[in-house]
Structures are given as C-alpha cells and as structure tokens.
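Once you scroll down, you'll see the structures, which are given as structure tokens.
We did not get these values from a lab; they are worked out from the coordinates using the rules stated. Given the structure is predicted, the values throughout are model-derived calculations rather than measurements.
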Structure I
Amino acid sequence: MAEQTAVTTRSVREALVKRLGRFPAFSGPADELSVIVTGDELRPAVEELQAFGARHVMLLGLDQRPVRRNAGLGVEEVVAIPGGPLIRIRVDVPVSEAAYPSLTPLVSAAQWDEREIHDLFGIVPTGHPDLRPLVVHDPATPYRPFVAHGDGVYQLPVGPIHAGVIEPGHFRFSAVGESVLYLDARLFYTHRGLERLVEGRTFDAALAVVERACGVCTVTHATAFSRAVERLTGTEVPPRARMARVLLAELERLYNHVGDLGNICAGVGFHFGTSRLGWHKEQLLRLNEALTGHRYLTGMVVPGGLRRDLDEGGVAGLDAAIAELDHNVRSVVRRLVRSDSFMTRLHGTGILSGDEARRLGALGVAARASGLTGDLRRDRPADGYAELHVPLSGASAGDVAARFHVRAQEATVSAGLIREVLRRLPEGPVWVAPAREARPGTSTVVGAEGPRGASWIWLMAGIGGTVERVHLRSASFANWPVVAAVVPGNLVPDFPLINKSFELCYACTDR
C-alpha cells in the first residue's frame, strides 16, 4: 500500500503542475498532500483531481490570522483519491475581498459546506446557487423557503417541533395532492458552536466536547479526533487498544443498525419489528454498559488508546451474548422480509440512484445501498482494522428496501467482527502518553467510519498541546442534502419512512 500511495502522490503532483502551469507549494506526508493555490486555480485543480476519481471530503473556512503573520482568511477543500492520498487544497482569501469561486457548480456535495462558511466566516463563494443562511437563524430576517408553484400546488410545513422524542428540523413540502414536487429542509435549530468552544482547550478537554457532538456516534467522533491527535504527536497506540477500538466501533455500529431497522418498521406502523428490534437494541446497550460502564460507550476512546481497559466480566460474556443476539436479529429480519405487506412499502420508495449518490456525496449505508462501495474500514484501515477483513455489504436498487437490506447485512458483519476481535484481543496496556508535543500550526485530516458513514475531523494544533482549530464534518451533515433530494416523486406519507431509512442525526449536523 505504501508504494501504491507514493506512486499516486507523485502522479497527482505531476498532474496538478501540468494543469496549473506552475509548481505550487506542496507539503505533507505521502498519504496527505497539501497544496496552496490561488482562487482562480481552485476549480481547475479540483477538476484535475476528479480525473483520478477524487471524492469530496470537506470544505472548511479558516481564520489564519492567529497562526500566520500577515495572513487573512482562507478556505480548504479536502478530497480523497481511492487507493491514494488525501489532497488538501488551500486558497488564501484577503479579508478585504473575502470571496473565492464557488465549488458547488463543480462539486454538488460542497453546497452545504459553502453555505456554512458564508454564515460563519463571511467568505462569499461567488457563483453559489443558494446562499440563504444555513447555520445562522436570524429572527429579524424572515426565512425564504424554496417552493414549487403552479395550479394545485400547496405548501405543507412540518416542524421544527415534532411529535415524539425527536430533534428539531423544519421540512416544507411543495405537493400536488399527496405527491411531493419539492422538499426544502432547514436544520441547525440546535447549533451549539462546539468547534469554537474547544479552541484553546487542551486535546483532552476538547475531546469531551467533540465526542458529545452526537449521543449515538460517540466512538466514531472520539476515534477520529484521537487519531488526528496521534498523527500530530507521532503517537503509536498499543496493540490491545487498537483492537479494542474496533470492538467499540462495531458495538456502536451494531446497536445503531439494529435500532434503525426497528425504526424503519415504525415508519410503516409494523409494530412487531419495532418492538422486537427495539428490545434487541436495549440488550446491546446493556452489554455496552457491562463492558465499559456506559450504555453509549462514552468516555472510552482517548488520544493514545483507551481511557481504561474493558471490564473483564463484560468481556467474558460478550461472545455468547453477541452470537445469540445476531441469531435473534437475523430471525426477525427474515420474518420481516417474508412479509409482503411490509416489503411492498419499502420497494421503490425513496430511490437514490448510484449517479446521484456519487454526485451528492452520499456516505455509509445510503451510498452502499446505491451501488457505491466506499468504507473507511477497508479503504483507509486504521487501528485494528488493518489486521481484519471487513466483508463488503451492498445493494444497487437505492430504495428503502435496499437500505434495509444493507443495514441488516452490516449488522451481521459487525457481530462477526466483534466475535473475531474477542478471539484476537491481545493482552497489554491500553494507553500510552503522546510521543511528543504537537507543533503549533500543524494540521491534519482524519476520518472514521461510523454507523451513518465516514465522519472526518480537521485538526490544527495550538500552543502547548491545545486546539487552534477543529472542524467536524459528520456523515449526517453529508447525507441530509441527499434526503431532501430523494423525497420528490414520492408521497407525503412516504417521508417518515424515507427519513428513517437514512436515520440521520440532527445534533452532529448542527454541532
């Protein structure tokens, strides 16, 4: 892999030099190449990388004045080349102008990134098709939803307050009868400013905030952040901790997938599946508590490994418990699949084509149910995943049924990985101190595959082992625009089902 990455990096450098007509400044290790370009060079550079199959990872805004003398603002586009490096393309933006050519016409997946940058940094992505506020909700400025017009078209506003225990989000349907013509989704009612909150904090203090960006993706976000710190400090995690991180990640994936399968049942009022799978999720949460002391696995993953070792009693009974739960979940899924009335509601509903999934930057189950194969556990294995084989799960229909099947497949895969890790879990320490202090101003980008797809952390070190800047782009942030694009063409009553088949978080989207 190292040789392949080095060759790919060299090819990328040569292609960028040829396209830009000059030799821009390159830096970083072979698997993470950084380049500085002008605003006029940004889109040509990204176009050149797309020829390598590059996919959008994130686009973030930067205030570089605290770390670079005579610096201003900036934006950085990060793309991932399959089988190759991450490419970070930075554009310096003068404070007096605060604008750059929008990437959204070229990279549809960057549309929300650019709206967020505009809201939080005031940097204008010139040519962006929709610069309405995304994050900032100003009561003094009425929100202007995009709606469809025509004979018989009416508007159906839903939320932001919903029935049941659910976070706030506003969905405005333009419909004729029950057929949806357009959906305008508005989130960020729970924006907490977590990224700004951790600036200046030590890595340990910042972890507690980043980890809690979402209550059900704690391992994913803590792992991505910890890997970033370890990369900046040159820290090598002990073998037992590397394998234990896989165990925790798969337990998180398993309880999420089992619960989400039950939520799909709730979307069609099939209470047998909802109650049975809900009970199995509860059993998994109790196993989590026995193993780590916390039902949602919070407080375990830290830079350098784990905060504490796994409970011996929890480990002792875990293999048998997971084997039984896997058998029971598969039994429920088989009964659901054999129900024509249930599956009829799923087939053909909320179709996301492979081309649309790729164009919009879909991640996780949503992407794999539409024929895409991306999975960081295989594509960029870290921790114990480098020693394990992760079977491929997927489908091609792209509808709710496909997302149901992929989630069920992945639940079985997770159960198998948990049992394999238990057999291979080595003895030894679970934590090591950082090898060195991170050099102020250095930064890195690291991802972790969570239940909803890849979540990425961009982290810059400050003085004395603190955070200068952090940016979290969760899988839910990436997938929410996909949901809005999938709903038109379906019926209004299909929306809860489609929404539950993606089962995205509001909290880690809003941050």
Structure II
Amino acid sequence: MSDLLRFDASKYETRALTLEGRTIRYRAWEGINYCERPKNSIQKLNIYAPEDYYEGAEPHGYDLDTVPIFMPNTVGGYMEGPAMKPGVDHFNGRPNAAFEALFHGYVVACAGIRGRNTGRTSNEFFVGGDTASNSENGSLVGRAPAFIVDMKAAIRYLRHNQSLVPGDPDHIITNGTSAGGALSALTGASGNCADYEPYLQEIGAAEERDDIFAASCYCPIHNLEHADAAYEWLFHDETTCHRMRLEKTGAGVSMVPVTTEMDQKRKAVSEDLKKLFPSYVNSLGLSDQDGNALTLDEDGEGSFRDYVAKKIIASAQKELVTHSSAAKRGLVVPGSEVEKQTSLTINNGCVIGLDWPLYVKTITRMKNAPAFDDIALKSPECEEFGDEKVFARHFTSYSQEHSDVPAELADAKIVRMMNPTSFLEKESSHTAADAPLSTVAPHWRIRHGAFDRDTSLAIPVILALLLEKQGKDVDFFLPWDLPHSGDYDLDELFAWIDGICR
C-alpha cells in the first residue's frame, strides 16, 4: 500500500454538533489526499463516523464494519464541489445531508470534486454568474471528465483502505443533485470502466475497483447529447422562458426573476430539435413494466408520452391522498393544491386524466433553445467540454452545425464518458459496437420534481427505464409540485438505503 494513500485512523477529531435540537457526536478525518498527484487543492476527502460505534452501539443493526458509507457531493452547474462537512445547507437553511446521515448512523465520506470553474485565476464573474477558484498551476484543470475521475479516485481510496476506514466500502451509496445528481448517476453506471484509467493514473489514484452499491440521484442533469431534443419535445409549444438570475448587489448576490421571449431563430431551432427526439426514443427499445413497447410517432406522441403522463398522474394522486389525509387532521401541505390544477381530471378522489399541453403550460418553460448545447457557446455545459486551451465546445452535431460563433466539437469519447446512459444502451440500435463496458450499480433511487423545468421529464424517465431493462432495482418517482431541488426526503432515502443494505 502506498504510504501517500494510507488512511491513518489515529488522526481524527472528536466533535459534537447540535442543530434543530438534535446532537451528533462523531469522529472527523478531514483534508485527506485521495490521490497522489492532485491537480487542485479541492481534491480532498472528509470522512465522518458516529462516535456511538466506538462505544459498542449498533444503530439500525450496523456495526463499524457493516455500516454503509454515504457519499454526498456538492456539485452544481458542473462547477466544482467542495467536500461537504456536517452543518447547515446554505440553500434551504436546514441540516445538510452529512449531518442527517450521521444522525441516522451512517459513515459519511465527502470528496472535493473539480468542476468547470476549477483553475481560473481571477474572481470576476463568468457565464452563469459563478466565480472562479484559484489553482496552484493557473490552468483550467476541472473540465470533462474531471468530476467523475475525482469521484472514482475517492471511491478507490476507500477500497484501498477498506481494512482501516470505518464503514463497508462494498456498501457505498452516492448522492447528488442536478449536475451532482448526474455525477451520482455516472458513478453508478460507469464502475470499473477502462476508459477512465489514463485519467486516474494521471492524478495518482489507487489501483482498486470504483464500482458502487447504489446511486441516489436528485434531478440529474445528464444525457446531454439528447437533452436538447428532449427539452423541445416537452416545451416546444411554449415560447416564453421564465427563470431566475443571480445578480451581484452591494449586499452580496440576489435572485432576480427574468422573463424572455424566444426569437424566430430559436423557435426554428426548437422545431428542428423536437423532430430529433422520437427517433432517439425509438432506438432505445424501451418497454414498460408489462413489456409494452414505449415509442413516439413523428409528432412526438405515442406510448412513451403516455407513460410519462402516467408517472405525473401517479405523483398527483399520491399528493392528493396525502393532502386529503393531512386536511382531515387539520394540517396543510404547502404547495399541494392538486384539486386546483386545471390540467388534471379528478373523479371521486382519483386523478384519472392529464391534459398534456395544459400541464406543460402550467409548469412553464425555463430555457431557450437549445437548452444545453447553446449555439452561442454560453451554457455551463459547453464550458464543461472545454479544456486548458479551448474555453467552451459544442457537444452535439446539431449545435456545431448551427453555431453562432466559431467553435470546436468536443471529442465524442469524452462526451460519452460524461453520460450515464451510454453505459446502459449496449443493445440499442444507435449505439456503437465499442460501447463501454462497466459494472453498473445494482440499486438506484431517482427523484425528479414533477414541476422541474431544468431538464425534460423524459430524461430521468429514460434513465430509469434503461436501468430496469438491465434488471436493476430502481425506485423512481416524480414528486408533486417540486422544482429543481434535492435532499428533500432524506428520511425516505435512508429507509431505502437500510432496506437494500440489510
């Protein structure tokens, strides 16, 4: 074992933290080098373990050797994600996933992950309103596929030290939201794939397995090659974009609502992209749980759309029952109001129909066309496929052919290495014969808000269906009235983890 990658169990601090009247006592190992030749100081690992285990307790039937290792990441917008510490989530003001997982009794391992902004040398605002982080060598060191390489290196570190670290490295569960959800999904789908080996060797990762036991994915922004077409399939008829913009103020940063109308060029782009989606869906050979084929006709209608509609109806029905039950107890479930949704048909307490165009109009469009591979090269995803020499690249042939500015097309292999579905499409008619081989996690939990407009509802549905096609255990749901968000049902997530680990 390399001395540089050896875990020293004696170098910990014993801490206590109280939030919302609940106290956790835990051992903390922070700032661990999970690779021998890091590109940036963010590439550190924090490990936390409940003190109870060292006092002979066995929360939920686990001991120090059998307790699952929960690995949340803080990646968002494909920017870097510092290693999480137990504390308060700065987005919602509640205890964060690390605190909650420790309180539940899990070992928590949090890796610092490079992103598209890692390595910039100034603090001015760039595309998307994000600030840059400083790098030791002054170059861009966090572009694709860096974020998945870092996660794999951290997992390999845990396996490299499996006899020394607390917890069971064979029961690793990753967790993330948005681009972090994509990272969790990609980690679950790409285990042990040889394509990443040169990048792992470059940063000095341990020579170990990097597959995981389970992936928890909140609203994953993934499958970027087809996300533009999926977005226009859903939102084509809506031409007004409603979003929030980060703006610097004297007091810091504020969220400002912005409403814009798509111009004629973008409307034409929307029309083109919408036409591309049916052939992609039909190439996947998808079927529902009863074996019925899920397809689309050239107008974007068909059994696949009906299947997505059924998922929305199931979400509304669950919320309707919960709201009714809560109302009887004199409680109010904020934001439910299923009965007021004119897109739903409700009869005798059951949601029996969905007006698809009206539903789409209700949740509203957020992004211009193309939603991800922007023809002006100004999207976060275009930056993600840049590198030390080229700031941003297109990653779809459509945007490359219709680009407003001189541009390069990202390497197809790197684009594929960032897409979890590329590891699940081996039997699809459009998949190349050299589709990457990998060890896919056996257990998956995917949550995507039914009111999420950051990517099309079709994208997480396709991920879930492809996993089911491979025989994986998939817990998929579209929670009602939730926008782009995550970690909102951690108690349910932990119950799911306990169920699969025991």
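Using the calculated result 116 for volume of the Cα convex hull per residue in Å³, for residues 25-224 alone, pick out the matching structure from I, II.
On the way: I: 189; II: 116.
Answer for the origin of the read-out: II.
Which structure, out of I, II, was helix-only ellipticity at 222 nm (-39500 (n - 2.57) for each DSSP H run of 4 or more, over all residues; to 500) calculated from, if the result is -13500? Traced to structure I.
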